[in-house]
Every structure is written in structure tokens, then in C-alpha cells.
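Novice: Down below are the structures I want you to see.
Just so it is clear, none of the values below were taken in a lab; they were calculated from the coordinates. Bear in mind that the values here come from a model prediction, so they are computed numbers and not experimental data. Cβ atoms are built from the backbone, for glycine too; each structure is taken alone.
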Structure 1
Amino acid sequence: MHYLVLSFAGMFVFDKENKLVDIRLFEKDPMKIAKAMAEFDAGKESEQLRELKKKYKNLVLEQPNQASEFMKDNFRQIIIDSKFVKNDAELNRLIGAVSMERSKIKISKLEKHDKVIIQAVSALNDLERILNTMSERLREWYGLHYPEVDVKDHEKFAEKVATLGRRENFEDFKKSMGTDLKDEDVVIIKDYAKSLKELYVLEKNLEKYLENVVPDEMPNLNALLGATLTARVLLLAGSLEKLAKMPSSSIQLLGAEKSLFRFLKDKKVKNPPKFGILFTHPDISNAKRELQGKVARLLSSKLTLAARADFYSKTDMAEKLSSDYKKKLEKILKN
């Protein structure tokens, strides 16, 4: 059995007695080293790794492993003995440079996925507006034929029109004051309803996508807000980095910028806004009116911590943040 230990200097292979039996050194360039380590972490196989796997059939790749503790205890001596660096001073400089490049890679990846989530929730927002407009259009259009139809849900209404077509096919149809339709009228209305129905499916798919992606990228924010609201807060902030740098008061008012501007500009407006998009959070919207501001302040203070953890340290504090938030929320609601 042999064990692979990944180091910023390269790949080191040890036997079961922790004897160093093979080395594949990286090129001594901080950026290239950081990229090589990132690729290893992502499960990508380099040419060096393929060579080692071919040479050692029972090579253990998981990090950490049996040999990694030995490497940790003897790290400096092993690296210097490998001739990768000349002395401790050069080793320290290289460690700092590689750490910096690795941080840049992590942040750049986070920002890129950041933007993907923002585009996805923007698409969801656009789709919701389109669905509302198209649903109202379908009701007005089909209402000419069957004004008495009683299906409140827009999606179910589109499904029934797409499937049944003429009013006579509705299960509860008896008579109607609406106008008769020609066959070509029914065909085009059914096509429109089918397209609308497909858009409702797309809306659900976008919501599922956010529910899968957001917890992985922003576990702490997701724990407090849920996937869709987290994505919408992210959209208003512009990026996770900007959100992480915001004070809690700014997070509290995201989405209420116009109201705040009116308050600052117009002396007739007596009260400033207490919250923006956070009002859609059930803890705020369901609270008594006089307590909504306090709940919003509490939530935004926790969101500040959550955003900083998600962006800077990637530490999962979701359980602790949620527990502390719920305890303080309970105290507010009891008053």
C-alpha cells in the first residue's frame, strides 16, 4: 500500500512505513502551483498523477491519509531535502505566494457562480412577470368564450384550457353567456395555453435549480432566508462580496431604495422605510406591525454574519446562526 500526499511543492508518495519513495515536483511558479492544487481538489487528473497511479497500483489518493500526518510533522525538512527550495526563507516566501494565489482562485470561482445565481434569479423574476401578463391575457381572451369559468389558479386554468379547449368540455359546464368560437379560434387559444403551461414548468425548474445551488454556495444565508429569497437579496446587492461588505442597516433596506430616497427628499414623508425585500420573509410579514421593524433588524444583523461567513471563510455556521436567531426572535415576539 502506498499513500499520496499533496503539497504545494508537488506530489509525494510514501509507503506504509512512511518512507518517501517517489516525488513529482511542481513547476516553481505560485500561480501554476495554485492551479495544480485546485485541479487536484476538483478531482482532475494531471499527467503527473496518472503516472503515479500507473506506477503504484494501490495508491491511496484521499487527503488526509496515513502519511499526511508524517508529512505535516516533517514538512520543512522534506521540502528542503527535495531541492524544491534552498532554505527556510525561500520556503516561507513561496508558501505565502501560493496561499495568495489559492485564495484568488477560490474567490474568483465563488464570484463566477455568484453571477450565475444572479442571472438565474433574474430569469425567474422576468418569468414571473411574463406569467402574470400572459395569464391575465388568457383569462380575458378565453373569458369571451366562457366568462363563467371558475378556476382561480392561473396554472390550473392554463392546463384546463390547453387540454379541454371549448367550454362544453368543462366538467361543470351548463350554459354560458359567452360567444361561440370557430375551430381556428380554439386551436390558437389552446396553443397559447400550452405555451403558458410550459412556462410554468420552466418556473418550477428554475426554483428547483436555486434550491439545489444556493445551499452549496451560501449555506448560511440559505439557512436564514431560503434559496429564492437569498438569490433575490444577492441580486439587489450585486454580488456576494458586496453583500458581505454591507452593514446590517443597508441589508435591511435592500429593495427599499426608492422609499428611502423619497423620505430623504420629501419633508412630507414622516417615517423612513423599515425594510425592503426582507418584508417577504414570513417572520417579518407575519409579525405584528409594531414588531416588524425589530424582527427586520434582528434578521439583517444575522444576515451580515452569514454573508461574511459565506464569502470570506466559507465556514458553515448555519445551525448556530439559525438557533441564535430563533431564540432572539422568540423574545421579540413575546413582548
Structure 2
Amino acid sequence: MNVHFGDRLVNAIREKNAPACVGFDPLVERFPTSLLSDVGIGMTPDNQLETGTSPGAIVEALLAYGREVIHLVAPYVPAVKINIAFFERYGADGVRAYFDLVKRAREAGLVVIGDVKRADIGHSTTQYAHAHLGDPEHAGVAAPDAVTVNPYFGFDAIRPFIDVARDTGRGLFVLVQTSNASAAEVQNLTLSDGSPLCHQVAKLVQTWAGGEGLVGSRDYSCIGAVVSPRDLESTERIRALMPNCIFLVPGFGAQGRTADEVAKCFKADGTGAIVNASRSVIYAYREEQYRKSFGDDWRGCIEQACKDFVGAIRTVVGT
């Protein structure tokens, strides 16, 4: 029997006392030079890949680095978010590498969120749903535990993902309020009642999340939401509008969101959200504060940055 995704995520957060997720958005140009050298990749003096670097070597670097990051963060966080865009660039081999790391992360006991941001209409969205959330025995790959989806086609685009998620014990995170600055051009458009568009989207997602068989024993749905904190009032309003949704909170660290800001995405009891940090953890060896302690030990830098990230979130959430 499939265990409800919302229950699994809440339990995983409690087990590690860490409402935190490490995002893996791998830019090969930023990898440690020692790792690149191990797979035969050289760098130019201006930190670019040497001309003629083979796609095969790049994919090998993605796998090697991804496996190390998973190993380093698994003791401290309950989940990782893997962004497929950084793999699709390298074609079929890159996509295979993405699914390989999904499998590795799940084998490490992590909840895996596939950051795919898919949506479409009709048969197209059904194919996306099966491709990214389908039964791994049917698809021949290890599907992530949840994926991100875009609601701006309406419910028709989301329903196939909901159906597959319900059938397989998986989940969704629907984009509601994102971390990029220009998102406000759309998401903050004022409706006739004076509210911003993102609040109407939040209401719709809560309606979808409350559907039959979607809310687990922890009172959270398998349908969550991507919510990055902007101003305090908007964040608190979205939180109130979506009582059954777990928030996946981007923007912490390198994108400038502070622990105090992301704290507004949680309920008063400290539940209801998981905060994601990507660059500030996986590229920590590029930061002077970690290099002072660990020098060229990039693994030590990543591990310490992960610990610091978790500690910061624990402090403001009160876990």
C-alpha cells in the first residue's frame, strides 16, 4: 500500500528535526576543479570549460558531483530538490543522469522533489504526469516522490498529475508565489476585488488539495505549493488561505530570503513548510567563510553549510 505523500514528508521532517531541503541546480563550470580533473575536464583561466569538452565527460561530472552532494547532505535534511533543467541541456544522457540521481537520493532515504515545472493540456499533460510521477516499474525509472507544476493552464493541466499522485503515493507542489523578481508582473496583478492574482491561485490550489482522498492523517494534502515569501502581509495571507498545503519555500540563502522571512510560511505549530536552499549549500566551497575553515576540502564546506542552513531554519521555526 502506498503511504500518503504528505504524511511521509511530515514524518521525514520530524525524524530529522529539519524542515529543510537542499536543491541541486548543478552548473558544471562551478564544480570543484579537483572533481572536474578526475573526470578529465579542464578549466580555462577565466573559469570556463576548455574548448572541446565532451558531453559525456560533463554528464559524468554531473553524476559524480550529485552523488557526493547527496551523500553529504542526507544525514541532515529529509529532502532534496533536483532541477531537471540542468540535465536536459545535455540530451538523453543528461536525463538519464537526472533519474540516476533521483534513484540515488531515494536509496539514501531522502524524499526527492523533481523540479520540473511541467503543465500542458489534454493528452500532453497526461504524458508529463506519467513521465515524471508514474509508477517506476511501468516507466523503467525511479520517479521522484513529488514534482513542481505550473497552474496557469488551470485545473485541466493539474488533474492528471493529481490522479497519478493519488494512485502512486506521490505529491505535487503547485507554483503560487515564486522567488524571481519579475514574477510580480503577473502574480501581483490586482483583481476586481483588490486582491493579487497569486491569492486567487492559492484559493484554487487549496480547493484542489482538499479533494477526495488527497488529505492524509497529518491534515496535509499530497498537493502542496511553491511559496516564496515577499512582503509579510502577502505571505501571511497565502498561509491562511492554504491550511492543507505544505509549502516548498525557495529563495533562502543565495537568493536573499532570510530565515525570519521564510518563518512566515510555517504555521504557528512549526509545521506546514519545508525551506529550500541550493547555491548557498552546494557551492559553499566558493565562499570565504567556509574556505577559512576547510580550505580546499569542498566536501567539508558543503557539509558545514548544510548544517548551518538547518540550524538557521530550526532557530526561527522553533523545532
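Novice: A value of 20.2 was derived for mean count of other Cβ atoms within 10 Å over residues 61-68; which structure in 1, 2 was it taken from?
Specialist: 2
Novice: Could you tell me which structure in 1, 2 was used to calculate relative contact order in percent (Cα under 8 Å, 6 or more apart) as 13?
Specialist: Traced to structure 1.
Novice: If you rank structures 1, 2 by distance in nm of label points 7 Å out along Cα→Cβ at positions 21 and 309, which sits at the top with the largest value?
Specialist: Sorting by distance in nm of label points 7 Å out along Cα→Cβ at positions 21 and 309 in descending order puts 1 first.
Novice: Matching task: 27.3, 87 is the computed value of Rg and Dmax of the Cα atoms in Å, for residues 85-148 alone. Pick the structure from 1, 2.
Specialist: It must be structure 1, since only it matches.
Novice: Between structures 1, 2, where is mean count of other Cβ atoms within 10 Å over residues 141-148 highest?
Specialist: When mean count of other Cβ atoms within 10 Å over residues 141-148 is computed for each of 1, 2, structure 2 gives the biggest number.
Novice: Upon calculation of distance in nm of label points 7 Å out along Cα→Cβ at positions 5 and 37 from the atomic coordinates, which of the structures 1, 2 produces 1.5?
Specialist: 1
Novice: Taking P(r) over Cα pairs in 20 Å bins from 0, in percent from the coordinates of each of 1, 2, which one would give 33, 58, 9?
Specialist: It traces back to 2.
Novice: Have a look at 1, 2 and say which one yields 63 for percent of Cα pairs over 20 Å apart, for residues 77-196 alone, as calculated.
Specialist: 1
Novice: Which one of 1, 2 has distance in nm of label points 7 Å out along Cα→Cβ at positions 125 and 253, as calculated from the coordinates, equal to 3.2?
Specialist: 2
Novice: Can you say which of 1, 2 returns -20500 when helix-only ellipticity at 222 nm (-39500 (n - 2.57) for each DSSP H run of 4 or more, over all residues; to 500) is computed?
Specialist: 1
Novice: Please compute mean count of other Cβ atoms within 10 Å over residues 93-100 for structures 1, 2 and give me the label with the greatest value.
Specialist: Ranking 1, 2 on mean count of other Cβ atoms within 10 Å over residues 93-100, first place is 2.
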